[in-house]
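Pasting the structures here.
Nothing in this text is a laboratory measurement; each read-out follows from the coordinates by a stated rule. Bear in mind the structure is a predicted one, so any value in this text is a computation, not a measurement. Cβ atoms are built from the backbone, for glycine too; each structure is taken alone.
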Structure I
Amino acid sequence: MTRIRLEDIAHARSGDKGDGSNVGVIAYTEAGFRFLQKHLTAECVKNHFSTICKGSVERFEVPNLKAINFILHDSLGGGGSESVKTDAQGKTHGQALLRMELDLPADFTLADLQR
């Protein structure tokens, strides 16, 4: 099975929500969004951020934008001026998530998921 990085099929935006970070992953294509809906779960995002996300991960679909939004609770060490983390506002979490690799099942082709 082929493995792909999320950066091959989507872009992301991220920032802080108090002590949690907010990461939106936006697919380039409708097929890419369908792939994200099936395979980009809260559990796999929690696992990807296991060293920094101490709380739960919530997942919200935004179909009109071909996006999935995640809230990573307790991931910023207090957030803003309270945190001693290098990225106390979660600005790099989107780029970090785009480096995640997922298996590409046979019912999807990479070309269909890209722009």
Structure II
Amino acid sequence: MGKKILIIDDEALVRNYVRRALASRGWAVTEMADGASALDLLGREAFDVVICDLKMPDMRGEEVIKRIRQGWPAVKIIVITGSVSNITSPIVPGVEVDGFLIKPFGIDEIRALADKAIGA
């Protein structure tokens, strides 16, 4: 069975870019535009990897990541950020993530991080 990836980003262009890069690998990719909807979906459906933007309106990525770690600790988390400083310190104190995509990022970077997170 193919691996399932959830992309959480308020920018449709970013979601589409990441989805296309990963769906071409045969993985099932779902897109969500906000953290609250994504958390609701995680409560109903299992995912292997979550790729989450930090800067989103309403619920910031830090809060989404914290809730994912609390509710679904086995899910791998890759963070999308525009700031290099975010990779030098924990996004949320005490919460580890499995990788970072620093904007602007390429398709090869997305695939490599997803491969690593999934264990492919």
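What the table below lists for this structure:
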| read-out | value |
| --- | --- |
| Comparison of I, II - label where FRET efficiency 1/(1 + (r/R0)^6) of positions 2 and 34 (r between Cβ atoms, R0 = 30 Å, to 0.05) is highest | I |
| helix-only ellipticity at 222 nm (-39500 (n - 2.57) for each DSSP H run of 4 or more, over all residues; to 500) derived as -11000 - corresponding label from I, II | II |
| Structures I, II, by relative contact order in percent (Cα under 8 Å, 6 or more apart): label with the highest value | I |
| Which entry (I, II) yields the derived value 1.00 for FRET efficiency 1/(1 + (r/R0)^6) of positions 74 and 98 (r between Cβ atoms, R0 = 25 Å, to 0.05) | II |
